[in-house]
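Following are the structures in question.
All of the numbers you see were taken from the coordinates with simple rules; none came from a lab. Model, not experiment: these values are computed from the prediction. Cβ atoms are built from the backbone, for glycine too; each structure is taken alone.
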Structure 1
Amino acid sequence: MALGAQKGDILRMVIWQALKLTLIGVAIGIVGALGLTRFLSGLLYGVKPSDPLTFIAVSLILAGVALLACHIPTRRATKVDPRWR
């Protein structure tokens with residue numbers, strides 16, 4: 001912001017970076033969970049280890065929480081006046 005960036009530009013840049021990292025993490029988590037389905041089948045009751053609805057719901061919830069966790073401090077940071085000493 002000290003170099004002339006607008007608040008919206010900073011917010012969009014940080015959220016986009018967080019979204020990329022979140023999607024990478026969710027993809028790694030899904031691959032890991034699918035790889036451990038044999039182990040997980042003994043721990044789950046009433047849900048198949050590779051239930052697509054569960055994978056989608058958990059992935060969306062985790063992505064939403066990650067983006068919200070990134071959005072709140074980013075929004076606060078855009079309110080800082082860079083000229084203040």
Structure 2
Amino acid sequence: MNCAVVFLAATAPERLCASLMTHSAVRPEVLGNHLGNDGLRVKDFPDLKIDGNHVEFERIPTMVVVRAESSKAGHRHLTFPGEEGCLYL
């Protein structure tokens with residue numbers, strides 16, 4: 001089966017997760033822990049600007065801060081999703 005067909009069959013949140021994992025190399029645990037009470041937050045996207053219902057990125061690819069508690073290595077690091085990841089967000 002074509003990967004694009006599977007991707008397009010996903011819901012918007014699933015597409016975002018898939019896009020961040022494939023294009024930014026984040027692990028599922030970065031997106032959310034097994035309890036579902038921690039993961040990426042709006043503050044982890046420093047280039048993200050929200051004005052009412054309008055969401056905009058100051059630059060693309062944008063920066064994502066992976067906090068130490070979400071990192072496998074236990075330290076803060078950065079990743080940069082491209083246009084597709086920004087579109088789904």
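To test your reading of the models, identify which of 1, 2 gives 2.7 for distance in nm of label points 7 Å out along Cα→Cβ at positions 35 and 67 when calculated. It would help to have the intermediate numbers written out before the result.
Values: 1: 2.7; 2: 1.3.
That value comes from structure 1.
When relative contact order in percent (Cα under 8 Å, 6 or more apart) is computed for each of 1, 2, which one produces 52?
1
helix-only ellipticity at 222 nm (-39500 (n - 2.57) for each DSSP H run of 4 or more, over all residues; to 500) computed as -8500: which structure among 1, 2?
The read-out was computed on structure 2.
Of the structures labelled 1, 2, one was used to calculate Cα extents along the principal axes in Å, giving 37, 31, 22. Name it.
2
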